[in-house]
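What follows draws every value from the coordinates through simple rules; no lab data is involved. What you see is a predicted model, and the numbers here were worked out from it, not measured in a lab. Cβ atoms are built from the backbone, for glycine too; each structure is taken alone.
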Structure 1
Amino acid sequence: MNERENDLIKYRLEQAYESIESAWILFDNEKYRSSVNRAYYGMFYAVLALLVKTSDSLSRRSGVISYFDREFVKKGIFNKDLSRWFHQAYDFRQRADYTEMFSITSERAKEIIKNAEYFIQQIQMHLMQ
């Protein structure tokens, strides 16, 4: 991998961790819908870091999720729980952003953020191999 690719992976992981940090700040301020949004994007940016390593690029969010499932979960590189959590975070983010009168409990938001943290850590460990 060249220096530019390494820099881009580092940048994407920084975005991922910054999103998780923002998710916790929003959570602490009882902004649960927004905290789930940031948790999802943390996961999304981590997967974009994986795409740098594989030299693939995708523009649609749903394409990124499908790609992650096909290339990393189905091949046994990552546990199926990570796929389930990614789908769940995407679903809750979509509903929180676009569904009228949708609310998220503090417990659910906390679970999504914790899962997102673990998701990002697993991707970072894989990228460091």
Structure 2
Amino acid sequence: MRRTGGRIAGLLLFVLAAFIASASVLTLLGHLEPRPSPIGIALLVLAAMIMPWLAAQKRRLSITTASAALRADSAESAVCGYLALIALVGLVVSAVWKVSWADPVAALALLPLIVREGWEARKGKPCCH
């Protein structure tokens, strides 16, 4: 059962990577236009602060319990925090310097990390190295 949870979490990371890639490319091509909102910005700030902490707690627990699923879930939490931070930086860069491509390019730069974590989760590694 542990390996199944890790495989599912790994698959979800691959789905996330595909979504980020397609949304970023569509934004770069001008087919999507990000629109910031106060609620969205507040959620990004909260996610950027809370998710890395949550990921660290899950990683520690995954080591204690040797749970591949929990390790994969910790990777998803970490990626969520990174994406929130990148989105915030993208909003600031876009607002201050009018650079609309900064956010999608930064999100694309995260893809190797997301895919690597997805691959590790699919292999069912129980703890972080």
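Mean count of other Cβ atoms within 10 Å over residues 14-21 was computed and gave 18.2; which structure, 1, 2, did it come from? This value belongs to structure 1.
Thinking of 1, 2, which structure, once helix-only ellipticity at 222 nm (-39500 (n - 2.57) for each DSSP H run of 4 or more, over all residues; to 500) is computed, gives back -26500? Comparing all candidates, it corresponds to 1.
Across the set 1, 2, mean count of other Cβ atoms within 10 Å over residues 102-109 reaches its highest value in structure 2.
With FRET efficiency 1/(1 + (r/R0)^6) of positions 38 and 70 (r between Cβ atoms, R0 = 35 Å, to 0.05) as the yardstick, tell me which of 1, 2 scores highest.
Comparing 1, 2 by FRET efficiency 1/(1 + (r/R0)^6) of positions 38 and 70 (r between Cβ atoms, R0 = 35 Å, to 0.05), the maximum is at 1.
Work out which structure the value 29, 16, 10 belongs to, where semi-axes √(5λ) of the Cα gyration tensor in Å was derived from one of 1, 2. Comparing all candidates, it corresponds to 2.
The maximum of relative contact order in percent (Cα under 8 Å, 6 or more apart) over structures 1, 2, that is, the highest value, falls on 2.
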